[in-house]
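Before anything else, here is the set of structures, which you'll find just below.
Every read-out reported here was derived from the displayed coordinates using simple, explicitly stated rules and does not represent laboratory data. Given the structure is predicted, the values throughout are model-derived calculations rather than measurements. Cβ atoms are built from the backbone, for glycine too; each structure is taken alone.
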Structure P
Amino acid sequence: MNTALPWLNPVRTQALLDALAKRILVIDGAMGTMLQSYKLEEDGYRGSRFSEGRDAHHQHEHHGPGCDLKGNNDLLSLTQPEIIKAVHTAYLDAGADLIETNTFNSTTISQADYHLEHLACELNREGARLARECCDVVEQKTPGQPRFVIGVLGPTSRTASISPDVNNPGFRNVSFEELDAAYREATRGLLDGGADVVMVETIFDTLNAKAALYAIGKEFERRGARVPILISGTITDLSGRTLSGQTAEAFYYSLRHAQPLAIGLNCALGASELRQYVEALANVAECHVSTHPNAGLPNAFAEYDETPEQMAAVVGEFATSGLVNLVGGCCGTSPAHIRAIAQAVRGVAPRVLPAIESVAA
């Protein structure tokens, strides 16, 4: 990663750095949880653009999607932009400083499930543009609290480290080169749309993350400018490891070369279960530490029961213990959760970055 490159938007980056120095910043909550409340059916996902069973904007270039599109939440940035803006605005009104783009699955690899690979760059660009528009509107009302767009790069639906075939451990259904190409296209769209930072998130396979960071670095070089990077992994169960087998500390050390603005953990576990792993990161990370946990562990119906008050009490303790610089919510969280978390960390000093001494062998 060429850190000698200038900032793509130096004014906004400096505003973010200044804010991080003063207080704990709040990331938004779940997009999917909010979209489920709209109870959209197939025609709602398709909108007018895909109502004929094809992509009306690309009818001469691509075959239209011949499969159901319901559940492709990222597509709503194109077909239901007002809904996406309403969700973003609800989180901003709840006190979020940073808004994540609706692009978790906006890579060619993940969109291939819907035969919509050709939309990857557009989904990222429009996802970032919508978030940017919402942040700009709310920031005008609260000029003392700048709002920032996190361009989200999700993990994709494939893993570069692990075989999907138990009978063939050496088999891989994705290569580093394929991941690089997919992430590069997504990053280009996010930056074109106005993202202030790029976040590689919900990382279950560190090799996927390395491909993403390589792609981001190449796109920065192409532009001759960069934005800050956030990295957020996921501890998949109570073993305390990622799916590809790393502890929180090992995860940090294998990605610190990217010199992220922050590293953290999200998803899979609730805040209580994540605490020891967030603390492990806080003990070793030379950069800022973030966390946006689920609203507890899912119940038998795959729903999340932790109330805003319960979650805010736990995350608030993260803050008072000096473990975090950025906090937010993942699966099952709502604007009510984010409002409670924002109140819990208000006035609490952010984690102080440690002065870690380098020891030469």
Structure Q
Amino acid sequence: MKIMILQDYLRSGGTERQTIFLAEYFRRSEHEVSLITFRPGGRLSREWPKNCREGIWSKSLQIFDCGLSFYAPSLMKVIESQLPDVILCMGRMANLYAGWIKKRFSKIRVIAGLRTGKSLSFLSRWSLSRADGILVNSQWWFRQLVQMGFDSQNIKVIHNSMALPLNPGEIIQETGKIQDGLEALATQSTCVFLNVASFRSGKRQNDLIRIFSRLDRSLDWQLWFVGEGSKLSHCQRLAKRLGMRDRVHFFGYCPDPGKFYQRADVAVSTSQEDSLPNFLIEAQWFGLPVMAMKYRGVEETFRNGSTGLLIPEGDEEAFLAGLHKMISEPERRKQFGLKASEHARKCFSPGHQAAKILQFLSEGV
């Protein structure tokens, strides 16, 4: 089967990691794979090892990066030259073209991939309605699309898979082996809370900092952030203004955040920009319990009361109370973490999830 994947830009996001992971999986499954990006470059493009992309035909439509994620010059010509059996559109910008592609190439199976935490525009809804199928990563999106009038038979729910570059069978046991001086920041008794995400308005790291500023300073805790983005400097200034420089640490972007997952004790999120956060999947894979505010498909990533705590959306008092529980009950954290690791491997196994996607793509081909 000839599979084409469309992605606007290989930035350092969860959808983009899933795109690269799927391209590699399809190629290993002996399918002919092409990856078309609208813009050249991007962090993940630079970090993608040559040996992993061998056998995958890739092309950027813009000769140089125009900075326009929606601009896809000569897309139809490239599709015509390749004539794939199926096209998988990954991300909001790629989905905008799904309807036009189907109109032009009626015999090609076109699958839209809906993973955004943002609302759908009129053009997005029109384009999705023309696709042969819609791949969503949460039950929340399934319900929303059905309410919008989409045929439930054309919608497939397949949760994200663990997409960090790890052996899927690997179980991290030696959590004490920390690199880059992380061990100097916190003792083994320190409860380290971790957030791994881009610094954008919807991720709301500023809310986390404000909530943590209300924690009792006599308690032994720290808050670590891994990521970059337009709101990073704002959050750094906020932490400084609230007198939290010794408690809150910013590590910037890290291509492999595994060492942070290994040392941390709890993953925390107040994001309102995700339909199914990869961060919470990764954290549980490493055996971290999670604390997250309810938003769209967030609750589908973990089991409330078993692998973490689900906080009602916007309830900062409940979030603060949950933090106190996590700090003061280390044995409970440990039990949550053990169950979290089991849950992640059962529900978000890379091979299992990708195989389900491949089966969905092949239907009717």
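Highest-scoring entry among P, Q, by volume of the Cα convex hull per residue in Å³, for residues 84-211 alone, is Q.
Of the structures labelled P, Q, one was used to calculate relative contact order in percent (Cα under 8 Å, 6 or more apart), giving 15. Name it.
Q
With mean count of other Cβ atoms within 10 Å over residues 228-235 coming out at 25.9, pick the structure among P, Q it was computed from. Corresponding structure: P. If P(r) over Cα pairs in 10 Å bins from 0, in percent comes out at 5, 24, 32, 23, 12, 3, 0 when worked out from the coordinates, which of P, Q was used? Going label by label, the one that fits is Q. Looking at FRET efficiency 1/(1 + (r/R0)^6) of positions 4 and 108 (r between Cβ atoms, R0 = 30 Å, to 0.05) for structures P, Q, the greatest value goes to Q. With Cα Rg over 2.2 N^0.38 Å, for residues 220-323 alone coming out at 1.07, pick the structure among P, Q it was computed from. Only structure Q yields this read-out. I have 0.60 for FRET efficiency 1/(1 + (r/R0)^6) of positions 20 and 44 (r between Cβ atoms, R0 = 41 Å, to 0.05), calculated from one of the structures P, Q. Which structure is it? Value 0.60 for FRET efficiency 1/(1 + (r/R0)^6) of positions 20 and 44 (r between Cβ atoms, R0 = 41 Å, to 0.05) corresponds to P out of P, Q.
Of the structures labelled P, Q, which one yields -12500 when helix-only ellipticity at 222 nm (-39500 (n - 2.57) for each DSSP H run of 4 or more, over all residues; to 500) is computed from its coordinates? Traced to structure P.
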